[in-house]
Structures are given as C-alpha cells and as structure tokens.
Structure P
Amino acid sequence: MTKAHPLGFRVESQIKETLEKAAKEDHQSVSLLLETILPERLRAEGLLQTKASS
C-alpha cells in the first residue's frame, strides 16, 4: 500500500454541500469519496495508469 499524502483546497459551498450529501448517501466520508472519484476520473482521462490485476 502506498503512503497517502494530505491535500487541501477550497471549493464553492454548493460543491461542498453536494459532496457531503453524496458521501452521506454512500455511508462514507468526503475524503473517502474523493479518494474514489479522483482516481476514477484521472484513469478515464488517461492521466493515471490503471492498477495491474492481481
């Protein structure tokens, strides 16, 4: 497992509220939701390698 690094940034209140709602619906934190969403998007754009199958 790779080490996680903190990342802080600002978002508009509507985005924050929407993220909080989506995270609550998935029974997870906003951080965990973003840890899922961001890599998926980066892989879809070809900017992040897909994890090798085990």
Structure Q
Amino acid sequence: MCELKVILKGKTIMEDVVRITQQKENIMLQSLLGETRTIPGRIRDINLTKQEAIIES
C-alpha cells in the first residue's frame, strides 16, 4: 500500500494518510483507519518514493 506521512513546517502532523483533498484554503486528510483532520494550507509536494506530502501554510 501507499500511505503517506504529512509534513507541515518540518514536522510530521499525520501518518498513514491515504487520501488528501484540497478544499479552497484547507486540506482534508484521511488516514487508513478513517481518522480525518482538516488543516489550513495548500499542497506543496507529494513524493510517493519518500511516502510523504509536504503542506505549506
């Protein structure tokens, strides 16, 4: 599987993320176990090789 860790300001804010949805100025993150989190910001980079998504606020 391809779960991601999400990084904001150099810190991991969520792991095992399987879905990322941009919603205007917010991003909704959903984990493998169904946990959801909404944070302000935009997607800067998604790197599947490193299994990480970089968010900037």
| note | Computing Cα extents along the principal axes in Å for each of P, Q, the value 36, 22, 22 comes from structure P
| Given 0 for helix-only ellipticity at 222 nm (-39500 (n - 2.57) for each DSSP H run of 4 or more, over all residues; to 500), calculated: source structure among P, Q | Q
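Computed from the coordinates by the stated procedures, all read-outs in this text should not be read as laboratory data. Model, not experiment: these values are computed from the prediction.
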